[in-house]
Structures are given as C-alpha cells and as structure tokens.
Structure P
Amino acid sequence: MSRPVIITCALTGDSDTPGKSPHVPVTPAAIADDAMAAAAAGAAIVHVHVRDPASGRGSREVALYAEVVRRLREAGCPAVVNLTAGMGGKLVFGPDDPLAVGPDTDVVNAATRLAHVEALRPDLCSLDCGSFNAGTGDEIYVSTWPMIRSMAARIRALGVKPELEVFDFGHLTAVLALQAEGLVAPPPLVQFALGLRWGAPADARVLLALRDMLPAGSRWVAFGAGRDQLPVAALSVLLGGHVRVGLEDNLYRSRGVLATNADLVADAVTLVRTLGQRPATPEEARAILGLAPAPAERPAHG
C-alpha cells in the first residue's frame, strides 16, 4: 500500500531573494496568498517566515506573523501552520576587529526568539539545534545549547510541536539530548537540511547515516538547497521520510525557469506519486505528527 508523505512548503525564508525572483512573497498578504496556493497544490504544511514589507528583509515582528496567521485562518487554509523560530541568531563579525560586530547582527535571547510563538501558539515551530557558519562572509548563526534547551522547554510548555532543525551531525546529538531529557514530546519531528554552504552535503550516504541515528519512532523530513531540492526529496521518500520544497530553499523549477511555491509543490506531488506513494492530507499530517485536530475538527467540550 502507498504511504502518505507529508509535503511542506517553505514559503519565503529570510535570505536576500526577493530581488532575484518576483515570485518570492514579501508582504503578509502575499505570504498568506502563497500559503493558500501551496495548500491547494498539495502542501500539508506551510512554513512561515515574515519580511519587512518596506525593505523585503527578514523580520521578527510579531504583528507581521499575526497578520499572516489571521489571514490564513480567515481564508480557511487547511494546511498545518509552522512558524519559524530561527530569527534572532545572526552574528556578523566586523571586517577588522572580530569583537566589533557588524550592523547586520541580530542576536537575541531564547525568549525573544519565541515571542511570536508565545502570542500565536501555532501547531509547529522550528527549533535550530546548533550553531553553524552561514552565508558567504563572516556570519555565524548562533544557537547555543542553553538557548536550545530553554527554547525546547518553553515550546513544550506552550503545547507547540518543534520541528528540530539539523544542519550537521553535531546538531543531531543535541536532538538526542533533548529527547533523553524529555524536553521534546514524542514522536519527535526532525528536519535534515542538506546542501547548504558549510553544512551537511546533499548526499545519499549522509542522509542514510543521519536517518539511522534517529530515535525509534521519529518522524523526519529532508530538504535540499537549490538544485538539490528534488533529488533530496526523492531520497527522503525512498528512505521513509517526508518532503520539503519552496522558495526559501530554491528559486527555480528548472534551469533558468523561475518557480512559484505552487509550482514546486506540484512538482513534489508528482514526484511522490511517481515513487509509488501519495501526498498526505493535512489531517493525515496531523495524525502522523501527533498534532491535535484542526480547530473545526476538534470535539466540543461539555
């Protein structure tokens, strides 16, 4: 029998991509519209960053997240909403004195990174499980063990499920530690980010090794950056995982052809079916991940 495969669409991210493609959504209205289109194309989960509408740059503004979530709820978006909690870890060193941080630095504490999650209580939020070199310059994404542990504890207390982000093998050891301490409710959801500069490569042997380190019963997804998006999606399906696509990770449908989020989801749907499986519905995704039913489906109390 075919297996339901969850397709996540990562809508916009925070990289400097709006100037590279007119399809990258920037405003809350555009992000919500893209989420609806991705859900209609077959995405069971939409992963949401927000951007400053004036500059197009990634933002931590709670009001922007609130507007996206409000628009999705008012439109009856069926997809599970996954808000990033990864903003606020950007450390850029000065060109001459590394102790003089650059103006693009945005490092905040664990509680501040979760301000929008506290306010909106989404079904899912991401949790980056380690620090890593980022970009092409003197930039580091900062996520220390005390930050990770504190965020995991608070996310669990809020009743939100974390999507545990793994960019390299050391990050997976942090996931295992969170699991051992009971800071993550079962079943854990782990996402392997492959093919990013300075991270784990998009290689079948790497993905297999990462998968085999997971605790029993884990749910997992792998995504590849850029041209590795669909190849990693295929590997993930074949090895028993789920799929993420979207303009956060890749701007192109094929060489020289810019994609929309709905295009990338449609291609993922075709891929999943070609490999003998089927796209999970949002309701199936909730069951697979151990999430509560959608509000309209939840039984009334009384």
Structure Q
Amino acid sequence: MDQAEQLRNIIKAENPNRPLARVITITSGKGGVGKSNTAINLAVQFRKMGQRVIILDADFGLANIEIMFGAVPKHNLCDLIYQGKNIREIITWGPMEIGFISGGSGIAGLSNLSKDYLTYIIQNLAELDAIADIIIVDTGAGIADAVLEFLVASGEIILVTTPEPTSITDSYSLLKALSRHPRFSAEKSQIKMLSNRVDREEDGLLLFDKLNAVVTRYLKLPITFLGAVPYDSQLSKAVMQQMPVSIQVPQAKSSLAYETIAEKLMGKEMPVQRRGMAAFFSHIINGKKMG
C-alpha cells in the first residue's frame, strides 16, 4: 500500500459518509488561450445551477484568477502547508459566493514533509468536499512537471484549444507528455477538449476532429469534444473590467456557450466518478515521494 492510499484510508475511516466533490482540472498546451476565463465562467454557470464551487488557482506565479475576480486573497495554499492556517481561512470568496484558493508555490515542498504533517494537510483539503460540490483546478499552461502532476491526479480534464496552429501543436505536445507519464491512466481519466475563440460551433468541431485524428493515430488516447466558445468582444470587455462575462453580460455569445457547456458537464451523458480532494492531493503527494 503506497502512502497516498494510506492517507486516503485514514480520512475515509474518520469520515465514512463524507460526500466527495467533483474535481475538474482545466489546462492548455500554451498560455493565452482562455484557460482561466474558462475556469471562472464555468464556475459562474455551475453556481447558477445551484452547485457550490471552489476554484484552486494552481497556475503558480500568475495571478490570473484573482485578477479576473477583482479580489486579492489574504492567504494561499502555502499558509495552510507552512503557517498552520486551516482550509476555511485560506478561501477567498468572490462574486456569487464562488470560493477561490490561491495556490502560491506550496506544492513544490510537499515531498519534504513528514507523514503526520501530510495527513494534517490532506485532512484539511478533504474539508473542501464538505464545502464544495465542484472544485475547479486551473493549472499552468504547457508540459511543466507541476502541470502534469495535477493532470495525472485528475479524473476529469478539460483541454482548452484555439484555432491557432501553435495552440493545436502545443495541445498535442501536452497530451503526448501526459500519455507517457508513468502514473497516468487513460482508463481512469476523461479528457474533454473545448474549442475556444472560434467563429462557429462547426469550426470548433472541425478543430477537435483535426486534433483527435492525430491523437488517435499516434497516442491511442481517447478524447471527447466538449463544446465551443465563440470569439466575443463582450468577453474581452468583461476581462478589462475584472468581471466574468457570464455575470456581466449573461446573454453574450460566450456566456451562452459556457452555459451550454456547463449543462453538458452536468448532464447524464457525461457521467463522472467523484474522487474528492483527499484522493486528488494524496495522488500528487505520492508522486512527489516516488520522484
């Protein structure tokens, strides 16, 4: 039994009936393709559907989520790991009572902590399952080790891609790196591609078909088409005003697209296994111990 499983079992024994949150990880092969916008606007749409949502900003070094939220967090994940703060103290509440946790650079030092302290951290993170129905993890872009760790730990991945040739090639590179990761399991992960900044839904599907053809041929990795978000000047204006477009202009083209995608994610045609935050983070910690 590895350490990750031991940690999960400790928490399960303490809270046998605790509901598990759905963890959705949003990523991209390159920066600037709308990944953080996707995270925030899906969070807003999930809230409109009555779901409790927390975003974990795991894009270390960039404060995209807090800038778009117009909120400055007092604490981040480092304060939980190194300063003894509890999980509720490090959550910043943004518009529509969407919770937000700044990742800081806390994950890097996890492999140096004792088992008792790791258990304390995992127990705190497991509290998120009681606070949120859905936890959205906004990763960094590209194929850095930190990004891959989050993707390997996630059972549900949304890959944001735009029609730019570099975005398509970088999306393929990310999927290639993920498929070759020693702890990645294609059977336990769902990868869904979102086409962003396209002219029409049909163009989004064509973009998916283009990427999927190469991925199927060379990587043998199953990916599905989640939907498309059109280019929308209203979204750009909302970003400038530090407000999610789904709140500022609910009837904007992009807002309606995010609404459709959120409904699809919550629909019966896309069943998911809820792992919860304890399993998610203990998987990352175990990977660091092995590394």
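A short reminder: the numbers here are calculations on the coordinates, not readings from a lab. None of the values given here were measured: they were computed from a predicted structure. Cβ atoms are built from the backbone, for glycine too; each structure is taken alone.
Taking 2.6 as the value of distance in nm of label points 7 Å out along Cα→Cβ at positions 53 and 205 derived from one of the structures shown (P, Q), identify that structure. It would help to have the intermediate numbers written out before the result.
Details: P: 5.1; Q: 2.6.
Label of the originating structure: Q.
Could you tell me which structure in P, Q was used to calculate semi-axes √(5λ) of the Cα gyration tensor in Å as 29, 23, 17?
Values: P: 26, 22, 22; Q: 29, 23, 17.
It was calculated from structure Q.
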So if we calculate relative contact order in percent (Cα under 8 Å, 6 or more apart) for every structure here (P, Q), which label has the highest result?
Q
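When helix-only ellipticity at 222 nm (-39500 (n - 2.57) for each DSSP H run of 4 or more, over all residues; to 500) is calculated, the result is -10000; to which of the structures P, Q does this value belong?
On the way: P: -10000; Q: -14000.
For helix-only ellipticity at 222 nm (-39500 (n - 2.57) for each DSSP H run of 4 or more, over all residues; to 500), the value -10000 is produced by structure P.
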